[in-house]
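Chemist: Dropping the structures in below, format is structure tokens.
All of the numbers you see were taken from the coordinates with simple rules; none came from a lab. From a predicted model like this one, the values you see are computed outputs, not experimental measurements. Cβ atoms are built from the backbone, for glycine too; each structure is taken alone.
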Structure I
Amino acid sequence: MPQQSTESYWRYSPPAVVLHWLIALFIFTLFVLGWYMMTIEHRPGGADWWFNLHRSLGLTVAGFVVLRILWRVSHRPAELSANMPAWEKILARAAHWMLYALMIVMPLTGYLSSSFNRSGAAFFGYQLPFWSAPDRDLSRLFFSIHASLVWLFVGVIALHALAGLKHWLIDKDKVLQRMWF
């Protein structure tokens, strides 16, 4: 029986890698789209289409995140290298937990903000069920949470990306390659 190489065992599985980069691409798109939406939100006419696209892509990301979490729970990656300092391992675990939490909370607060709005939430044109009567105050509350958390999300993602680049360019320890194609 052929032995599995240490490097292939140490890497994330192909489905995990694909989900990681697909979610990253969607989240980047949602950030750009959200930023653009804030510049046109009070323009008559055209803003609704962009808001509906943002909501639909956000719900799509939520679905991919559920798949990613299910995959992660059933396919645990190998531990980080024993050569990595303990503080880096702690920071990496904290950042990953924060990323997962934000990947759950961001679409949830966006959805709740929309669902308490008069127009409700739609997924690529299909109206989703209303869970209660419209409530402007609750809609604004969830939108405020959503809009505030985006900056925390950007910060944690930047830290995550910079850590990957540090491992690739400075440490040269193949930590980044764990999640590369």
Structure II
Amino acid sequence: MSYKTLVIYQNKILFNILNEISENISFNIEYVEKAESDFNQFENYLILTQKKILEINNQLIIDFFPIKIDKLIEIINVNFLKKDYSSQSKINIGKYELDMNSRVLNFKDISLDLTEMEANIILFLKKSKDPINVKMLQKEVWGHVPDLETHTVETHIYRLRKKIKDKFQDDNFIKSLKNGYQIS
């Protein structure tokens, strides 16, 4: 059974057509007549509609009928993939949101572009409740031998902390403690 649900809004004919071929499609189908319905009852859903429903997320607006059924199913599947891809890439880190796809750190309407290494550092630090020392970061993020003498980690952390301070005026996002670095 599929965990994805296509909610068809006010188009009973389309619902009946898709219901007829439901064993050949990779998502569940539900029909809804009212915009006030509780769409959150569905775990992973898209609402297929012909016109935008105000203040409701996850809408797939198809307003170019007639359409071949295989083309419609392709559009639906692509939109489910996009939704899954997007939701898996956004990681909450305190008051910030890290988008791993675009490597952007967001807070309210402010965005900060990150390098791949900076995003990896933040993600690795986020996964630990305890401070992470330089040798562990060298090994896990850079793949270096822990005994290697280099200031790469310190330099990257310094620059990342400076970027975050300049953009968000936040001195405490990455804390430098005596036994390592930690995300606050």
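Chemist: One of I, II was used to compute log10 I(q)/I(0) by the Debye sum over Cα atoms at q = 0.15, 0.18 Å⁻¹, for residues 81-136 alone, and the result was -0.46, -0.65. Which label is that? Present the calculation step by step, with values, prior to reporting the outcome.
Modeler: On the way: I: -0.58, -0.67; II: -0.46, -0.65.
The value was obtained from structure II.
Chemist: If you don't mind, another one. Please compute FRET efficiency 1/(1 + (r/R0)^6) of positions 89 and 169 (r between Cβ atoms, R0 = 25 Å, to 0.05) for structures I, II and give me the label with the greatest value.
Modeler: Numbers: I: 0.80; II: 0.45.
Greatest value across I, II: structure I.
Chemist: To which of I, II does the computed value 16.5 (mean count of other Cβ atoms within 10 Å over residues 49-56) belong? Before the final figure, lay out each step's value.
Modeler: Details: I: 16.5; II: 12.2.
Structure I accounts for this read-out.
Chemist: Tell me which of I, II gives -10500 when you compute helix-only ellipticity at 222 nm (-39500 (n - 2.57) for each DSSP H run of 4 or more, over all residues; to 500).
Modeler: Computed on structure II.
Chemist: Okay, moving on. Cα Rg over 2.2 N^0.38 Å computed as 1.21: which structure among I, II?
Modeler: Derived from I, not from the others.
Chemist: For distance in nm of label points 7 Å out along Cα→Cβ at positions 41 and 121, which of the structures I, II scores highest?
Modeler: On the way: I: 1.8; II: 4.9.
Structure II comes out on top.
Chemist: Let me ask you something else. So if we calculate relative contact order in percent (Cα under 8 Å, 6 or more apart) for every structure here (I, II), which label has the highest result?
Modeler: Working: I: 25; II: 13.
Largest value of relative contact order in percent (Cα under 8 Å, 6 or more apart): I.
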